[in-house]
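Visitor: In what follows, structures are represented as structure tokens.
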Structure P
């Protein structure tokens with residue numbers, strides 16, 4: 001069951017825009033990364049990314065697909081960092097990215113299912 005009232009083009013535009021934000025942060029030389037958030041930054045970026053992908057897929061049952069897409073982008077992001085001064089590819093960052101996506105997708109699916117259940121029971 002889908003519930004998204006967001007047009008698919010808008011939802012996918014948000015996904016692509018957020019991928020651009022991630023790419024931009026990854027393009028900054030190591031000394032210019034704001035805040036030095038490290039793993040927390042990776043986790044947050046990809047939690048949002050996973051949630052956006054799940055919303056764009058417009059089906060709360062596509063959790064693994066949303067996590068897989070975010071994780072695959074995480075791999076390309078780490079490879080991209082090989083070409084940025086002061087940055088390097090780190091498999092641990094990819095694991096944190098994937099974990100963030102998993103949490104973002106799980107929370108979004110949980111909220112989504114609660115909304116579906118609420119409306120299915122006749123409550124606005």
Structure Q
């Protein structure tokens with residue numbers, strides 16, 4: 001069983017579910033830009049739920065690490081989409097302050113900070 005303080009577990013679950021839900025809400029618009037982007041957003045939502053389940057069970061490899069992969073990948077995708085652009089989608093340099101995007105960046109950044117903070121403090125995850 002998980003020996004982390006429950007606050008870390010709940011915070012990790014809340015943040016990664018928030019990331020997934022934001023992407024699921026934005027998925028229909030993403031399909032209009034490019035089908036692959038819509039499918040990535042759907043996969044992000046599903047993966048976030050799987051990660052949250054793993055986190056709730058104290059599973060580092062398929063819980064916390066999957067959450068980190070989703071959060072970091074989403075964060076990177078946001079930055080790339082606004083700078084270099086994505087295949088079939090030109091860069092959107094004026095879209096940095098999109099409300100859902102900013103909310104997602106905050107949740108992703110906080111999830112990564114919680115993950116890294118626990119690693120640094122030698123907490124078992």
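Visitor: Say we calculate distance in nm of label points 7 Å out along Cα→Cβ at positions 68 and 116 for every structure; which of P, Q gives the highest result?
Guide: Numbers: P: 1.9; Q: 1.1.
Comparing P, Q by distance in nm of label points 7 Å out along Cα→Cβ at positions 68 and 116, the maximum is at P.
Visitor: For which of P, Q does distance in nm of label points 7 Å out along Cα→Cβ at positions 12 and 44, calculated from the coordinates, equal 2.2?
Guide: Values: P: 3.0; Q: 2.2.
Of the options listed, only Q reproduces it.
Visitor: Assuming 34 is relative contact order in percent (Cα under 8 Å, 6 or more apart) as calculated from a single structure, say which of P, Q it is.
Guide: Details: P: 34; Q: 30.
Of the options listed, only P reproduces it.
Values in this text are rule-based calculations from the coordinates and carry no lab data. What you see is a predicted model; the values in this text were computed from it and never measured. Cβ atoms are built from the backbone, for glycine too; each structure is taken alone.
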